[in-house]
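Please find the structures below.
Only the coordinates and a few stated rules stand behind these numbers; no lab work does. Predicted model, so just to flag it, every value in this text is computed and none were measured. Cβ atoms are built from the backbone, for glycine too; each structure is taken alone.
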Structure I
């Protein structure tokens, strides 16, 4: 998916890439340069660990999108596809 950088150094991520990565407007990204390659990764959510009803749980410091059943199903499908020998991983 080709894109270009403007004179201010901004890059627009193609919609298909944003959707596949689950990125939403305002998402924080970690930027790394490794062997001349630029990598972007969603920044991990900030959490605190609290005990609730006898269990330790991670509580986000700020609002996070609600995880839907479709999100869970898509994640499981992607994991299963990656763990299947000979399966395509570019889907």
Structure II
């Protein structure tokens, strides 16, 4: 994913000690694409989400199946979040 409605995304971007699948720096949105292995990493994912939020990022998580079978729905949700002001 390089662009969505003018927003630019970076892939496999380090943020602190974590690496996110995709990030839009200008919109402060981190996107994670999760497979079945993430069910086993609930505690780690919660810590990571807490850290990213503390750094001002909004986190979106999508299952692999969503990306493969409903990419338009995924794009719509990303666009919606990017065009919603972050909470103060």
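If semi-axes √(5λ) of the Cα gyration tensor in Å computes to 19, 17, 12, which of I, II did it come from? Source structure for this number: II. One of I, II was used to compute distance in nm of label points 7 Å out along Cα→Cβ at positions 49 and 65, and the answer was 2.8. Which one was it? Structure of origin is I.
Each of I, II could give relative contact order in percent (Cα under 8 Å, 6 or more apart), but the derived value 23 comes from II.
Consider the structures I, II: one of them gives 4.3 for distance in nm of label points 7 Å out along Cα→Cβ at positions 9 and 73 as calculated from the coordinates. Say which. Among I, II, the structure yielding 4.3 for distance in nm of label points 7 Å out along Cα→Cβ at positions 9 and 73 is I. Source structure of the calculated read-out (helix-only ellipticity at 222 nm (-39500 (n - 2.57) for each DSSP H run of 4 or more, over all residues; to 500), -7500) within I, II: I.
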